[in-house]
Structure I
Amino acid sequence: MLAINRFWLVVLIALPVVALLALPGFGQRMVVLIGIYGLLGVGYQLTFGQLGMLNLAQGAFFGLGAYAAALTAPALGAFALLLGVVAAAVPAALVAVLTLRLQSHYFALATLALASLVSLVAVNAEGLTGGANGLAGFAAALPRGPVLMGLVWGCLIAAVVLHAWVFSGPIGEQASLLRQAPLVAATLGIDPGRFRVTAFVFGGALAGLAGAFSASLSGVVSPEAAGFPLMVLCLSLVVLGGARHAMGAVIGAILAVCLPELLRDLQGAWLLGYAIITLVVVRWAPEGLASLVDQARGMTQTPASAPQAPATAPPASHHQQLTLQRVSKRFGGVDALRDVSLTVRRGEILGLIGPNGSGKTTLLNVVSGLERPDSGSILLDKTHLEVLPAHRIAQAGLARSFQAVMRAGESKSSDLARALTRGAAFLLLDEPAGGMGERERRQLAGLLRRLREQGYGILIVDHDIDLLSSVCDRLICLDGGHTIAEGPPAAVRADQRVRASFLGLADAA
């Protein structure tokens, strides 16, 4: 969902209004609890939904916010709610920085360790947290009743609307690339660390605020507020409602609060009923119940169109030359690159050929920062690229395309189109003609010639030797990770070593 529509906005506003006007005290309490869990879920959507980060510490941040509000409420009153935000955001920032380079299950384990630490402190630091008995007697200093409902739902509505607005534009596209095609994102200059830290901190802050509101609602804070069952509840409500839908966390919170009441006749078996409902939703509504409601209303989302390579491009500027000096890269005992040197100048197309496994894609990966060279230098004018991460290299003025289509619904020209929008002076193209028909190849050749006329420097890898011969100023042939021939296309094609290794001609062999 790109932005919240009028229907969902009415639902958001109507829930607390109807609760205040028509529901008894118990019903109003349930609606406040829905708002609290909704805030917790919106925060989790930032990391798990938008960036695909399995963060298992969201419940711990909720507990930190609850304890901070309970401990400071007698002195600060309602301002203790803000301290709950800080108490969660600061540890979130520290953890995000420390776990910046961790991926997948390693990141999940690191956040699980944090959650376990918070839970242990809550149980064992009796002088501070009250231990297993928890804290009580602080609620009189915090908002209650209609005031609390107004605060909770005001914050939730603001969070949902802001979430929908932020991810409806370029930030949403960048987050999608980081989630689905992180290599493409890095080579487009998108800093994954900045995204992860920002999402983790804001997600933790919302969890801390939700925890502070929970302390105000219940008047008691115990280790259960930071326990793992709350984390499971948070994960399940986001999955059920919709991990990336603006209203997903709210719909999931409604289920999380109301289903136990609806299934209370099942007594201890209500968890089984909850599990069955969860499995049904995951199987038949993988995008969540909020998206299912949109479909029922005929509000299906139109997928964003894949970018297409433009017929023209603005003239390239800034850097003048890309240089590799004796670059080597080993994988185990295999020399993927051995002392490779080359130069690409602005307004020049250099073709890179060679048999499979000769090191062509490895060379592009090394230049674009996806792999670090073992030795040698890579310079963009006088800037050393071999010491920079991929996103910094892209920001310096170098962009690339990939051999395979990285996202569903896109074509080979999509990442070339993205590369051109970056304003990079040098382009690294990995088999851009792969899978193209004759007409598309002619169009690609025309585009490459126009880019050369506009001053772009292009290093292109492709198996279509006829295409490369028609557009390239020079060719370099790699074999076994080192250069065996370099020069004008006709001369390289005539080289006996090239004819044997790449062209596979029997007479040369």
Structure II
Amino acid sequence: MTTTPSVVMIGLDAAEVTVIEELCAAGKLPALSSLIERGCFGRLESEAPIFSGGVWPTFYTSKRVPWHGIYHDRLWHYDKMRFETVGHQWLPEKPFWERLDEKYRIAVIDVPMVLGIPKSMNGVIVVGWGTHDRVFTGSWPPRLWGELRRQFGAPTLAGHTVRPRTVPELLQFKKSLQSTTEQVVRLSQSLLGREPWDVFLVVLGATHRGGHHLWDLSQIEHNSFATETTLGRGLEEVYVACDRAVGRIVANLSEGTKIMVFAVHGMGANPGWNDRCAEILRRIQQADAEPRRSRDRKRSVPSRAIDFVVWRLLPLKVRNQLRNRHYTREFDWSRTRCFPLKMDHAGYLRINVKGREPRGIVKPGQEYTDLCNEIREAFLGLRDLDTNEPIVNEIYQVDDLAPPGAPYRDLLPDLVVVWSGVSAIRSKGIYSKRSGEIRWNTDGRIPSLRSGNHRSSGWFVAAGDGIEPGTRADGYHIIDLVPTVYQWIGAEQAHDFQGNPISALV
């Protein structure tokens, strides 16, 4: 057992820094306000505008997306010509807790986008209990999950839905987020009290799921004064619950403990264009290259025809397999030159390249370059029908995102569309000189029903021995958090970490 002071890290998943600052100023987040007063606060850069689904793996590997390969929970596996749920079998980069020397005792609870659990670990890990981005569930030791379930009950996190929620449903949704936060806190306190861990890491997922569905009231079934008074402060109440959780976790820590509360990205109003991206791509492609929808629709699952309650009863692995098969089946690869990947915030487009994709039809070299430029110009030319504003800020090509030597470059999209501030939620359609008009019937809702979506800014507040109270340290990146923790506990920095310790904290 190491004699260095222990470290406690508490993640607030997708907790928006501007909301944190606003609520702290209003006196509504006393635990975080206290830590800020006696420690160091700063904003963190991240890759969320481009790869919002990759921020947690970027944190726990201290590597950027092209060096760990994960930017969504379902990725295009080009060798197999299909989408697959991410897995450690083909994305083997290890989280930092699997790389620490055996002398360090580690506890990890609910870090999102963890692809599996180690076969053995000098400590404990719980994955997927109250996590928003859940690709795996389990624990080490394996019996720990059952022990926690018997002690604290089954996980209570509210699920996703495929239809607009009513006000009563959203009220129940908010309560489930608060309940889950309470459950994870009790679970954390139990594990925290077992022994003096060298690193104790827990992530609260309610701020993420709450931010998607409670950011504003645009995507619910009824939007009225009654709705506003009932749900208008719903997200604030979730943040307050998480602040109480922070206060309870840190309340009985020893004076020598270093504490870090952090978020690796934020949340804001959802532009909504990622919900329209696939439709837009189909319309702007040339007729002779437009992907043809498969006729095999009877086997398309999941769909809105499936009862959501029944769908939730299926094991997570089965649900993932059905989703992946459904999406891949929609394309005729003999005619598809470009197709959309699964998206989170930015738009992801993949070229069906001959020699890279087994059923590719676009020749590498000039044909590939010309098609990328053609699609790029088509997207950049799109404007909102009412405002005449462009809906796209920029389109990055893979050469902009990863150097040739990056190990997971071939998994990335060939084109990443970064949307402008124009809202798709209020848009009646778009047009361009090249593609003409694209209209859609809209009631102010988008297919994902998410009123909030990811933003780039993360943040941290750290307090403890050697950290000067009331200081500020901006401009660091989320890849710098793990190297900072390594420095705190005296561990040797890994040679392939891309981040560095935050100087104000060490």
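Numbers for the structure displayed
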item: Computed 27.0 for mean count of other Cβ atoms within 10 Å over residues 43-50 - originating structure among I, II; result: I
item: Which entry (I, II) yields the derived value 28 for relative contact order in percent (Cα under 8 Å, 6 or more apart); result: II
item: Among I, II, structure where helix-only ellipticity at 222 nm (-39500 (n - 2.57) for each DSSP H run of 4 or more, over all residues; to 500) as derived comes to -17500; result: I
item: Given 1, 7, 13, 16, 17, 19, 15, 8, 3, 1, 0 for P(r) over Cα pairs in 5 Å bins from 0, in percent, for residues 27-194 alone, calculated: source structure among I, II; result: II
item: Which entry (I, II) yields the derived value 0.90 for FRET efficiency 1/(1 + (r/R0)^6) of positions 187 and 243 (r between Cβ atoms, R0 = 25 Å, to 0.05); result: II
item: Winner on distance in nm of label points 7 Å out along Cα→Cβ at positions 107 and 363 once structures I, II are ranked, highest first; result: II
item: Structure from which 187 was derived, volume of the Cα convex hull per residue in Å³, options I, II; result: I
item: Answer label among I, II for the case where FRET efficiency 1/(1 + (r/R0)^6) of positions 179 and 403 (r between Cβ atoms, R0 = 35 Å, to 0.05), calculated from the coordinates, equals 0.15; result: II
item: Value 1.1, calculated as distance in nm of label points 7 Å out along Cα→Cβ at positions 51 and 67, assigned to which of I, II; result: II
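Just so you know, all these numbers are worked out from the coordinates, no wet-lab data involved. Being a predicted model, the structure only gives us computed values, none of them experimental. Cβ atoms are built from the backbone, for glycine too; each structure is taken alone.
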